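S.K.: Take a look at the structures listed below.
Bear in mind these aren't lab numbers, they're just calculated from the coordinates by the rules spelled out. Since this is a predicted model, take the numbers as computed values, not measurements. Cβ atoms are built from the backbone, for glycine too; each structure is taken alone.
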Structure I
Amino acid sequence: MAQQPAPTLALGDILEQRQKWVLLGSLMLCMFISALDNSIVATATPRILADLGGFSLLSWVFTVYMLSSVVCVPIVGKLSDMFGRKKFLLAGIATFTFASALVGASPNMLFLIGARALQGVGGGTIFSCVFATIGDLFTPAERGKYMGFFTGTFSMASISGPLVGGVLTDTLGWRWCFYVNVPVAILATYFITRNLPMTKKGGRISQIDFVGAGLLSAATVSLLLALVWAQERFGWASPETLGMFAGSVVLVVLFAFQEARHPEAIFPLLLFRNRVFVQANVLVMLTGAGIFGAIQYLPTFVQTALNTSATGSGIITTPQSLGLLLTSFVGGQMMTRTGRFKYQVIFGGCLILLATVLLHTIGVGEAKWHIVVYMGTYGLGAGLVSPTMSVITQSAVDHMYMGVATSGRQFFMQIGQVLGTAVFGVVLATSFTGAIHDRIPPETAATLSPATLAKFDDPTLSLDPRNFDPVKAEILAQPDGQQHLDAILDAQKHSVAKAVQNIFLGSTLAALGVLVLCITIPEIPLRRSFNSSSTAAGQAETTPLVEVIEMA
């Protein structure tokens, strides 16, 4: 009888503790530069426009990064499952670093947008590989503790990004907001090359489902462009928007058909028969759409209705990141010690719901410390739920699907964020426009021209001196001009408050759905070894582990 080959060990069983800690630091550096870049860009944008021009292309600075990042996430997840994490993680860092240098050296806006697209590919690859590598290094019971480190890293990048971006822009220039990524990425590359083994789980290039990857990419781009352009350009009922939505649906159907017949599917459909995996991803998507999407419009309220500066607005919303940082660490430690998560996510869901209910009540004259408390409450809840969902999606599937499961969570979260931002943008625009016309006094409406009144349909008009000053001068030139200006600005403040209240009403409904999912998601034991996976049905499956083929 032929001798059976000895089973290979999991990556977490191969590395020494020192190597794990060095790798953790390197992965956190990768996460930090990718997350920091997202928060820095908004700060540097005014100087970029002043230097390069191209105001009409401004939205593409953000949109193109999002498109390329979301598209590559599930594809990289599958490929890293087949061919190992190291080569894709290093390729992602190299792509992101090279693209960052190109963005910093951009001679015009079109070049910058192209470099941002390439940067999105690198950033999406980094995010997909970082979280999958955590799953390779630590058992499900341990992951909660270490997921907290990465959630904290992301929070710190969100907090420090605007400050770092402001300092770099004001001292060295906006280009250094992107050049700063290069030395940090080189340092991370060195430690990852030295300490992360090259692994292989099996597969050939000819086995890759390129057709499925193309269909998924086309469906994602069509959906995201429909969401973005419906709000910015065409309108929701336009033939262009409806056509892109219809095209996305057709492409998803074709993708599902392709995945059902391909042996190495990019997104194996069998995962969607796993209740825990599906429920966790629906929860993540609903959180991204209903909670994250709503909070994007809170600074508009703070700056317009409460007359707070952009810096003050950032300070008011900072407790969200601090609360997330705190409970992600505490919750991760608790989950590691107990091996359970159910009560933790239920409590987190309750805090999220409480925060959205409180935010729904805000109005003109609201005490700023109230919003600080509300945002802190939301952060505390999100820190108990979001990192836990990463652990749950990984634990719910066999280890051979670690990359696919991890990238799936990232994919659905980003789709949800774009969907929520687009839908709540429509809520803001329609609610604000309807409210402001009802609140403008008849004498003011009779005095000012329709063209002048129409300019106040933009709730951020008063925040842009270049556009607001001419309008203000025109109104003040009228009889009782100051009275009319005060009346219309007051109407604008109350209308913004009304619109944001409507936004957080929708957010409250989404938070209620999140809580229901937290309550009903099955409790699966978080195993303390790599050799099996607990499915939704509670069955143990044998896990094909990695083969170490090289130690760099």
Structure II
Amino acid sequence: MDMPSNASYLKATQVPAPVPLLNGAQVLVRTLESAGVRQVFGYPGGAIMPVYDALVDAGLKHILCRHEQGCALAADGYARVSGEVGVCMATSGPGATNLLTGIANAYMDSVPLLAITGQVPTAVMGTDAFQEVDIFGMSMPVVKHSFIVRDINTLQDTVLQALEIAASGRPGPVLLDLPKDVATAECHFRNAVVSMHTAPSEQYGLSDLQRAATALRDARRPLAYIGGGTVISRSHDAVRAFVNHHQLPVVSTLRALGMIPTDYPGFLGMIGMHGSKPANHAAQECDLLLCIGARFDDRVTGKLDSFAPKARVIHIDIDPAEISKLREADVSLPGEIAPALRFLTDQAPLEIDHWKKHCTALLDASQFDYNYPGEDIFAPGLLRKISQRFAESSNGKAIISCDVGQHQMWVAQHCLLTAPEHHLSSAGLGTMGYGLPAAIGAQFATPDAPVIVVSGDGSIMMNIQELCTLKRYGLPVKIVLLDNSCLGLVRQWQQLFFEERFSEVDLSDNPDFAVVARSFGIAAKSIERAAEIDEGIAFLESTDGPCLLHVKIDPRANVWPLVPPGQSNEAMIEGCELEDQS
């Protein structure tokens, strides 16, 4: 995974005006400003209060979310869309611990994030002081790096270093814990910051590239398997040029959807547990797998030792630790993605017509039928239609932010996506409640783009308080809430793998979500029949400001296809909807 080209924070060094003496909170805020940070998502409290005092006179735009988890997830969405480091902050104790899920989410998906937490004064650290937790220790498994600033004179450099670490190499979250006495201590603020650089990543050489070119040339059934690293590194042009030059069939992870537009003839779809039949079958049949910024995740491979059994592997990734971690690579290319792909693009086009025709036949044999019988709303068809309408009206700029569950898989399978930044999804951690705050961050990053949340009746309740944030800032986010009155994906697994012993998945006592939305000052409409779909989409399109479309769907609807846990991708169940048992 590559470092975004616009992410070198330690080179931006000029402050608006010389200030001889500042307290720690002011140093923090001024340093963020000097590094180009524009938005901060946060929630105030005792230990972080000096920083909030410094914000009063600052140029930073602070976004008040209504829960610290919402702050972290909004910063995550902002980072994914903007390509910049997302910044969130909270006070000590529960404020800090509430950030942890969002920090872990960013860690799993390699999102550049700076989480700033207030801390009790250094003199009482370790004494179980009021609202004291060891957030440094608690966060260690889910951060790229952590800092506790104990000396005011190191704060400026530490902030810049934290931003640089978050954005460089394989990006990820960095924690900066700021004790209250350090925030109130004073020091001189430097107008010029010495440029600092992290150590260069391991890099492949010309001989490695030549070996990759030879393996590619010798292949008869090559397949490109693209992952989140292509998105994080902003390698769009290089990936698309490489794929187009060789006319390669392509499969994608959830995180990379949109890197290859869904209308590209060789795009076979998402691979893995809820992937497409063509994608999974092509992976099982290929003789060369070009793993580009992906990591052989268990949701992709199914039973690992039976995944792509006939294939040699070329693995390109910025993180050397990912190469051969799960699947031995025949050719290892640790380093930046784009230069490697440009080298391979310079080679003669591949002669793989027979393989391309075979993959096209797989696609043609697996076309999805959106003509759903009956009067109920068919979620895949609804989402397909919404994505088409908003893509057309926005010239492909619409952003879809997903929560986690069946609706997340339906979006991945059926929505039209033209760029990976237009599809926000909690891929690694699977965080329910991600969709709404991530959409808030995305809307701040791209004020002119339509942003659509696709959520479920389980997920929306996890961070429903952020409807207040939509209203406060007048963000025109559109929410499509699929309500099946149950935890749909858990229910589906209990049906298929636990002998229909349904346990704690019934959400039939849900509130009326349209009424709830209106109580927050958000326009809302409910639909439950297929004949109402056009009216519902028109409501989304015509409503100024935020709105919620509440969509009732059949609680027995399942996501297909599905690879059973622990089995080979060849064992995928194509399935059918549950028969009416009433």
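S.K.: One of I, II was used to compute mean count of other Cβ atoms within 10 Å over residues 21-28, and the result was 22.1. Which label is that?
M.R.: II
S.K.: From I, II, which structure was semi-axes √(5λ) of the Cα gyration tensor in Å, for residues 293-468 alone = 33, 22, 19 calculated on?
M.R.: II
S.K.: Here helix-only ellipticity at 222 nm (-39500 (n - 2.57) for each DSSP H run of 4 or more, over all residues; to 500) has been calculated and equals -10000, so which of I, II was it run on?
M.R.: This value belongs to structure II.
S.K.: Another one. To which of I, II does the computed value 14 (relative contact order in percent (Cα under 8 Å, 6 or more apart)) belong?
M.R.: II
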